[in-house]
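Colleague: There are structures below to look over.
Throughout, read-outs are computed from the coordinates displayed, never taken from laboratory work. Quick caveat: nothing in here was measured; it's all calculated off a predicted structure. Cβ atoms are built from the backbone, for glycine too; each structure is taken alone.
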Structure 1
Amino acid sequence: MRRKRNRDPREIAAGEAVALAQQVLLSTQDLGPTHPSTIRLRYELAVKYEAAGRPAECLDGLERLLPGAVRALGPRDELTLQVRAALARSMAAVGRVRDAAATEDLLVRDLGRVHGEDHHLVAHARQRAEALHDLAGDQPPAAVATAVTVLEPEPQNDPDALRARSAHGLALLQGGEADWAVSELTSALLDQVRLLGPLHTDTLQTRANLALGHVLVGRVDEGIASLEQLVRDMVPLSSLEPEAVLTVRSSLASVYAQTGRLEQGRAALQQLLGEQERLLGRRHPATFSTRHNLLFCRTELGEAAEVVPQIEQLVGELAMVLGPEHADTTLARHLLVHAQVRAEGVLATAATA
């Protein structure tokens, strides 16, 4: 008698993830992406990807989820705390140890505010943070050692320490703490410019993150001006660091689109897309993102009927390359529905005119 093959737990989790992804899609359509029920399903899907041995998809889902959870539920809601804990674990799993340590620091702080500093959950999170800082080769912040909510002062002349401070600022941005992030990134940037210069790779990354921070706290014009200046400053690096330059240009174009500067967004995205397709390829994740944003701009500028076939093509390519349940594929499907509704509205208006 043949023995029944035991299924790999990862295979089981992968199958469950497919079903969960469908639930996420339906909940997003019916309730919205930041409804508590949708947030819960998105969190469970990310954790299921983790169990399926798909850490990149887990991390991508959690990084997209956390800012919305913070805004919708609050930074100290139990589900938000679970998302932050899973994000720190996922960052560590893919080797982003410094980012994981900074995220765990925030978890220590918020758990302490919710449960008190002597609670066992705080103690466990503090132990994880200390271990991550040890693994990253730096000292844990004062928040971990003494429950103070600010980082222990880092050496001002150590590039690695400055890089850690910048990473902490980025983790704050991702965690919905934009005001604190802007303060941390501004401080790190001043020291990086002094020590490394304004065009060092680390400095450029901090400048880009700080500009996005300004946008998130409502200083949109300041953030855009900073990104525009950064793009100009990086022109001499185009042949040396082409992908870094394209990334900053992509950030600027995306901010144009997201803040209603649709004509500027379309022009910047069209120019960017041609260079990304030449340097990265048509099906590179960054190129997919630019194609999505460009199609969004064109939809909002009244070209919905013209772009619907292009969005359908984008959805098909995303499903083929990233998978039908990937977050980017789902977002493209939402854009397709939005464009179809806009196109039908235009046709109906024209018919009654």
Structure 2
Amino acid sequence: MPGLHSWSFAAQGFAWVSVVLFLWIAVRRLLCKSPRSRVISANMALVVFSTAYTLLMIELAFSLLVLQSHGWGASLAAQRWAAKYWFPTINSYGYRDYEPVWRDHALFVIGSSFAAGGGVEHLEDRMSGVLAGKLGPHWTVATLANAGWTSTQKYDRLVAFPKTPDIMIVSDFVYDIDDVAARHGLQRPAMLVGPRGVFKPLIENSSLVNWIYWRYAKEDVPESYWTYLQRAFASPEIFADYMANLDRFTDYAKKNKARLYFVIWPSPIRMEQDAIPRKIMAALNERGANFIDLTPYLINRPLSEITVNSSDPHPNARVHAEMAKVIFDRFERDGLEKWFDDIPRQ
């Protein structure tokens, strides 16, 4: 992973600048004979080399100390973040989660990067981790989620999992339609192009320049992608197949006598004008499915309050805790204590 070795750019920079400095000293002794020329050359060297070493010190600090998640995981800082907070938490089942200790009952949280906790450093701060604390010692909460999973991938992983749940939460987001749209010939436009041109090697190797690029010159989700989503969800054929994928979760829940809740996340960027979640929930309502709409809890709040950072629009730990409470309150309203005889009453 390039981000783990980005300190080497600073190390090489120190080496090259030091070589140039020694060459400068040698050339100065040969060419600068007068006192005035020596003073001028010394002042120039002081400005140039002190600036170079200062920038390299900042570069080294960035490469060692700056860890920051990114919505697409593209930056070197995001790769270092993943190396510290994501990959070490992969359990034996291949998911970013605790190693499950199977107890009396199980709740599965199934989803993509929102459910997996993109940008959330600690597992206990994710929605599933907070729910585990609320449910108590009779429950195992397992997270079956990974970045970029579509509804088809979620279902396939659920079916392949060796355990079955008592409660299922299917975390759904608008991006989950991509594979269905592709089957109908509607391809998702390119989302991430990255640096190009003569500065590409510098951006890809310098932690400092890379951080500046992805923070300030970052490529936002293009308008073409929102247009693509509107076309996909407006297509009766694509939407029918998309809902058929969600119906498979319902069939699985019925077969395994599990209680199923669909949790519908809005896009944090276009929450006000995004009608797609409402369309999904209307279709779920027609099917008599349980769903939890998170839009009312997130709308009209500044992005800085609900997202991880300005480069990562995933929900932050605060939102995960709030949404876990929303979900648990729904469980209680629906009679969680009456579902299972062996759960102790408060």
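Colleague: Work out which structure the value 35, 9, 4 belongs to, where semi-axes √(5λ) of the Cα gyration tensor in Å, for residues 38-77 alone was derived from one of 1, 2.
Modeller: Details: 1: 20, 9, 7; 2: 35, 9, 4.
Structure of origin is 2.
Colleague: Then there's this: State the single structure among 1, 2 that was used to calculate mean count of other Cβ atoms within 10 Å over residues 198-205, giving 17.0.
Modeller: 1
Colleague: Now, a different point. Could you tell me which structure in 1, 2 was used to calculate relative contact order in percent (Cα under 8 Å, 6 or more apart) as 8? Numbers along the way, then the final one.
Modeller: On the way: 1: 8; 2: 18.
The structure behind it is 1.
Colleague: For structures 1, 2, calculate mean count of other Cβ atoms within 10 Å over residues 246-253 and state which one comes out highest.
Modeller: Values: 1: 21.4; 2: 17.9.
That would be structure 1.
Colleague: Another one. Can you spot which of 1, 2 the value -26000 was calculated from, given it is helix-only ellipticity at 222 nm (-39500 (n - 2.57) for each DSSP H run of 4 or more, over all residues; to 500)?
Modeller: This value belongs to structure 1.
Colleague: Given a value of 1.7 for distance in nm of label points 7 Å out along Cα→Cβ at positions 86 and 334, point me to the structure among 1, 2 it was derived from.
Modeller: Details: 1: 1.7; 2: 3.0.
Matching structure: 1.
Colleague: Assuming 21.9, 75 is Rg and Dmax of the Cα atoms in Å as calculated from a single structure, say which of 1, 2 it is. Don't skip to the end; give the middle numbers.
Modeller: Details: 1: 21.9, 75; 2: 26.0, 96.
Clearly, the read-out refers to 1.
Colleague: Can I ask one more? Compute distance in nm of label points 7 Å out along Cα→Cβ at positions 134 and 238 for each of 1, 2 and report the one that scores greatest.
Modeller: Values: 1: 4.9; 2: 3.4.
Structure 1 comes out on top.
Colleague: Once mean count of other Cβ atoms within 10 Å over residues 30-37 is calculated for all of 1, 2, which comes out largest? Walk me through the numbers on the way to the answer.
Modeller: Numbers: 1: 14.0; 2: 9.9.
Greatest value across 1, 2: structure 1.
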